[in-house]
Structures are given as C-alpha cells and as structure tokens.
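What follows is calculated from the coordinates using simple rules that are stated; it is not laboratory data. Everything quoted here is computed from the prediction, not taken from an experiment. Cβ atoms are built from the backbone, for glycine too; each structure is taken alone.
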Structure P
Amino acid sequence: MIETLPQLTRGRKLAFTAIMLLLMIAAMLAFLELAVRVVFPQPELYPRYRYSERYGHLLPASATIVNQLPGAWRFVYHTNEYGYRVSMPELSSRYDLPNVVVLGDSFTFGTGVNDGEEYPAVLAKQLAAKASIVNLGVGGFGLTQEIRTFYEFGLLFQPAVVVLQFCSNDPDDNFYAKVTTVEDGRLRFHRDQSMGSGLSRLKDWLGGSIVQHSAAYNLVRNRAYKYWEARVVERESVGDRQRKETFYDELLSAFAGDLRRRGIRLLLFDVPGQLASWPGIQSHAEALERGGLLRYLRTEHWFDGVSDYGSPEGHWGAKGHRVVAEQLVGPLRAALPVLTAAQTTP
C-alpha cells in the first residue's frame, strides 16, 4: 500500500498539469478571440456553403443564413427546399405566365441585401402580370455551374427567357469547378474533382459548425483565401487568361445555340465594367449578338449619377438592385412572348 502512494501522487500531478495546460490554452484562445473581435472584426456567414459533386458547392436548403459583421451590419437570407433564394414559383407541368430564369453568382443571389430586395425579386414585382421570375443565382458560381443548374433544374420551369449575369471572376471559377465542358459542340456534365471525400466532409462539417461565429477562425480563413488567390493570380500567364477566355466563349456559344434551338431568348449583362476586363469574352458576346444568339446589355452607364448604391457587405445594396431591375425590365418586356387575352384573364 505504501509503495503505490508515489504513483498516485505522480498521477495527480500529471492530471493537474494537463488541466492547467488546457485552461491556459482555453484562456489564450478566449483572449485571441476577444482581441480579434475588438481590433480586427470579421464578417460571418452562417451556415456556409455545403459541398456538391455536381456543382462544387451549394447553399444549404430550407435555411436561414445570417451574414453579418457584428455591431456593424447584418443581413438575413432564406433559401427554399432546393437551396435557392426565396421566393420561387412552384414547379408545375404547365404555367399560366412565362417564366424567366435568372442565372448568376452572389450579385444575382442578392448577397448584401435582405429577402425581397435582390433584383430578381424586384423584377418579379414589376413584371407580376407578365412573367414569373426564377432566381437560381448562387454565390461563387461560374458559367460551368450556372449552365448545369439550368439544365438540371431551370428547364423544369419551361422558361421563355434566360438572364445571365457575368462577373469578372467567372472565367476563373470555370476552371476551379469544371463541372461542364463542351465536346463536339455539345454540353457535357462532370463530377466536381476540386476536393477529395475527406476535404468535402470537412467542408460540410465546418459550414454548419459554431466555429463560423469565431472571429479568429474567420480571420485565418479569410487571410488564407486572399493569400491563395493572390498566389494564383501572380502565377497566371497571358496564355492562362487566353485559355480561360476561350473556354468561357465555348461554353457561352454552346449554351446560346442550344437555347435558340429551344426557342428560349438569352439576355446577357455584366456587373458594370467587369466584362471589359475580359476583352476576348466581350468581343465574343458582341459577335453572338450580331448572330442573333443573344442580346448583350451594355451596363457601363447604369449607375451614372447614382450614389450610395452599394451594400456595407461589399455587393450592391437595395438601391443598386433597384437600379439593375429598372435597367432589365424594358429588355425583358421586349423579349417576353405576347400573352393572349385568355392568358391574362384571371
């Protein structure tokens, strides 16, 4: 019995040391979290995107997503059962009004504004008696993901018109998530290979984890992403940009050609000034317009004389979305089929 006492003492010492070490680590983490919140507050998005083999990533379905910089700004986004922003017409075998499917990224989704303030929702109110608007915008989507979204979901709405929004990072996103390619003029869809099963599970877990509320975690994640993005741009050559432009042009040609064969009108517009940063794509869009495959809307003067149209989050604010809707409503009215008296009668 006497011989076991030193062992118990050593065991208690080890346990005490472990507890004290854990308390010190916890105190350091709490101090770091508090310091970041005070000195370098970080924006939060909760829950975040989930992994998808078909698209690379998707928003969580039937979710309330809070995007905020604590103490500065806060926006709430709601998604429907399909993972797209509310509201959306119900799927049906037949529709009383023509549908307009809107494809795009975070600008179309409406990051930085509350529900009902994003330009597709504003358009839905302005065209209520003439058409229904289907917003399939997802933040971070490029043309590869937008095209696949259209064929796997958007076509179910039997659209008369498709609106495609361009952002300057779309050609880059096409290479990160190459889920659509063009082979012999035909669009083909592929499984996303941007991350393995382990990383995808980690992404899904982190996306819904309470860690997303941590300012320290968001600081590390945001800085790491910016560093990675800067390194990618730094290594990019002229040939890389040309390949991205060529790939985007191939996708757009195949998509526009197929829509015309289906009798669906295509309107293309960009976040003002951003298509000009890819002159090869801009000139190709102009050529497609001359060939009657799409209508390219020039946006460089859309915000002339308009002030305070941005959101503190970094995208368009409610005023900006209203301006975009006002610029789109005329071309959309011109592109929509003329309704008969029977169709317009309640």
Structure Q
Amino acid sequence: MADVARRAGVSSMTVSRSFKTPDLVSAAVRERVAEAARQLGYVPNLVAGNLASSRSRMVGAVVPTLANSNFLGTLKGLSDRLRQEGYQLLLTETGYDRREEAAAVAALLGRRPDGIVLTGAEHDPAVARTLRGAQVAVVETWDLRGPFIDMAVGFSHRAAALALGRLVVSRGYRRIGYVDFPHPQLRRFRARRSGMRKALDEAGLDPSLVAAVGDEGYAGGRSGLEALLARAPDLDAVVCATDVQAIGVLFECARRGWPVPERLGVAGFGDFEIAAEVPPGLTTVRTNGRGIGIAAAELILGRQEGGRTGTPIVDLGFEIVLRGSLRDG
C-alpha cells in the first residue's frame, strides 16, 4: 500500500479510502490510485477492513437461469447502478432448485455482502429465517405477492396474464390452449396460469386446455402445441408461459406450413429480444427486467447509504405488446 501511495502521490490513508470507501475520495484521486495499483500489480486485501467496518461494497444476486434474457436485463440494471456507487455484483445460478438456492445464499452470506437480490418470493423456510437473522438488505424480485423477507420489486403475473388472455379472446379466438412452464409449481407461473384461466372463464370458454412440457426452450413450444392438438384438433390459438416457448410454436407452425395468425394465433410472455424479430412478430407481455434490477439496487443503496428504503415494495407494472401473431378482432 505504501508503494501505491508513493507512486500516486497521496497518503496511505487515501489509498485505503480509495478502495474501501471510494465515495469519500475524489474521482481524480481514485483514478491516480487505481493506475498506480495497476502499474504495481497491487490487489488490496479488503477482508480485514470489511470485518471492521461491516461493509463489503458487494451485493449478491441469485437467479434461476442465465438463459432468460429478462433475467440478464435485471442483472445488467442491477450491476450498472451498483457500479456507479462503487459496489460489485456477485452472481450465482440455481437451476430452479431450492437446495441450490440455499447453498448459494449460504456462500454469499459467507462473503458478508451488503445486500442480496433473490428471484421470486418462494424460498426454503430455512433460507428465509437465515436471511432475516443475517441483518442484510434483501430484495426479492419478479413478484409482488408476499410475505417478503425484507423488500421487493416486481409486477402482478396474474394481472398480466389476465390482460393478455382478454386480448386473445377479444380477437375472436375460441379454442385457446396454454403451454405451461416446466416448473409449474413456481408461484409466478401458477399466477400466470390463473390469470389466463380467469380470462377464459369470463368469456365462457374452455379453460382446461393446458399442456405440461419438460423443456423451457423452443422444443417446449413444439411439444406443447402437439399435446394441445392431440386434445383439441380445432385449436385456434396458443398462449405460452414464456416467449421462448411461443417462438417454438411459431417455428412449428412454419414447419407445418400453417399461416400465423390465420390458422393459429400465438402469444407469449416476457417480450424477449427475439419476439420483435421473428415473423410475423410475437404478441406478448413486456416486463421491465432492467428496471427491476435498477430498482432493486436503489433499495439496497438506500438502506446502505442512509438507512432509507423509500417504498419497500415497488410495482413496476407491465405492458401488452400487440404484434402480428394475433389477427385483428
């Protein structure tokens, strides 16, 4: 540290502050210190300082998969906002496995993070108890139904699916099937299924055409469509739990030579980047993944930087995006 201080022309205390509490040091001085450290190959040992100050300037994030572009948007928003304040993001993936989530939370807590961001609001009871006792800021994302461990950012999955289902019905479709997610027990996917069922019930339509699939990728859309057609050959629309499955349905329609939306209407959930690009354009629910990450970061920063949280439950809402995969009403 003394060598870095000499090369940067500052005191050793200033070097220490540049790494441990960068907000107390000017940007110009931080850059001089960082450049001196790079030239000397110096990497600060922050562990002892973190133990003394109870601040690590690290935030852990737990996501079920990295294959979902909305989760990637959340991580980007979270990381970008944290980095602006000198925080770093630690990432773990669980594969939708609660045991893996428990292990990930334990590993993150061992590194004394200033906050932990979780996906969803359903966790092993032991995980919730551990986090409540750890005195660390916790934000649960992508859901608005509690009870929550601490704070939350998300939207109503049921309201979004209800709005989408009503739109499909309004376009004149009457034999509407639903392709479920491979992990249908997750509450946010139960909520989507419930919202779709309510939309069909309201219209006096059969809500029982639900296909369980084992693949959350494009293949899940194809197998889901095949399962629905086996039960209802007169199927005229398919709504999917995610955009990826819905794109799989579009691919299968193209393989069969079926025109969309004339032979089959298709809708998804998520507004992934591909939804606007694949012909004829996928009607879907747009969710603000990046905004969820930014809002989660703001909640943690507010807690860490001044004890503030503002509104601990943040509803970012949703938007229905109408594209060519549904016919005009």
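For this structure, a couple of remarks:
- In this comparison of P, Q, the computed figure 100, 49, 44 for Cα extents along the principal axes in Å is attributed to P.
- Structure from which 19, 14, 8 was derived, semi-axes √(5λ) of the Cα gyration tensor in Å, for residues 192-247 alone, options P, Q: Q
- With mean count of other Cβ atoms within 10 Å over residues 32-39 derived as 13.2, matching label from P, Q: P
- If distance in nm of label points 7 Å out along Cα→Cβ at positions 224 and 320 is computed and equals 2.8, the structure in P, Q: P
- Top of P, Q by distance in nm of label points 7 Å out along Cα→Cβ at positions 64 and 256, largest first: P
- For mean count of other Cβ atoms within 10 Å over residues 56-63 computed as 18.4, the structure of P, Q it came from: P
- When distance in nm of label points 7 Å out along Cα→Cβ at positions 216 and 296 is calculated for each of structures P, Q, structure P gives the greatest result.
- Structure responsible for 7.8, with distance in nm of label points 7 Å out along Cα→Cβ at positions 16 and 96 calculated and labels P, Q on offer: P
- Given 6.8 for distance in nm of label points 7 Å out along Cα→Cβ at positions 24 and 184, calculated: source structure among P, Q: P
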